[in-house]
Structure P
Amino acid sequence: MDEHPNFALVREMFAAMERGDVQWLEDHTADDIVWHTGGNSRSAGVRRGKDEVLELMGAATNTDAMKAQVHDIVGNDDHTVVIGTAVVTGPSGTSVEYNYVNVFHIADGKITETWGLAENDAETDPVWDEFASAGG
């Protein structure tokens, strides 16, 4: 059985982030994308539009800063859910490993909205704050 096109799109998004391919993100996100980031760090909140989302993704597309492993992708034509484990390393070298869930809304082959949730904000927030302090 072939993989659902939304699953393939999300899987490729993670691969693009790992290789630092910002152009892929530009090409495969809707102009009016909305990105919700959970937690309490300065990176948390809602970003609207490609410019804001690509600015947020700057740290994640630094191949040394974040490594994400996809454990499973589930969903349908409207929503695609990714379950995985990630390691993020801040500019100071401090790192944290955590489980995450990302929910993607996809229309016409483009990501239109995303909700990202990490397992333990108390551990992840300080590392994400390092990127905000560094301007990333």
Structure Q
Amino acid sequence: MYSRIYVLRFPKETSDKPIICKLVQKYGVEFNILKATILPQHEGLMVLELLGHKQHVREALDYLKGFGVKIESLSTIIRRDDDKCFQCGACTGICPTQALYISRPDMAVLFDPDKCTGCGLCVTACPVRAMEVSLLQTVNSLP
């Protein structure tokens, strides 16, 4: 499943329209509102995580652009503090991309940052908080 975080800037003309809920109905994508400041007849700002098939997310973003919404992709990066990690493997069972996995036969917990989508599930699963998520940068290119 594809997951990305976006910063959405709504023109004041669309701030009172329920266009975000239509993303689920029309495009089958899930959303998680991370932050929102939206008032009627004012420009709005929303930080939104979209989850779904990559093509459906693209279509949903095009739908938003049709309403004049400006979209910026917000990148995240996950890091592991190897000094804190005691190789329990709790993160490996929750990682949807297998970026965290157990190496056999030595049973070491390995992290492949190239496979990581930055979803942050491992951060909450880690009992010693060896995993951390950081915002990398805001870019204007979309998927």
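Every number in this text was worked out from the coordinates using simple rules, so none of it is lab data. This one's a predicted model, so the numbers in the text were calculated from it and none came from an experiment. Cβ atoms are built from the backbone, for glycine too; each structure is taken alone.
In terms of mean count of other Cβ atoms within 10 Å over residues 34-41, which of structures P, Q is highest?
On the way: P: 17.5; Q: 11.1.
Greatest value across P, Q: structure P.
For which of the structures P, Q does the calculation of helix-only ellipticity at 222 nm (-39500 (n - 2.57) for each DSSP H run of 4 or more, over all residues; to 500) return -10000?
Values: P: -10000; Q: -4500.
Matching structure: P.
Quick check on the output: 16.7, 52 is Rg and Dmax of the Cα atoms in Å, for residues 26-89 alone, derived from one of P, Q. Which one produced it?
Structure of origin is Q.
Say we calculate distance in nm of label points 7 Å out along Cα→Cβ at positions 42 and 106 for every structure; which of P, Q gives the highest result?
Q
Matching task: 1.06 is the computed value of Rg/Rh (Cα atoms, Kirkwood Rh). Pick the structure from P, Q. Walk me through the numbers on the way to the answer.
Details: P: 0.94; Q: 1.06.
Traced to structure Q.
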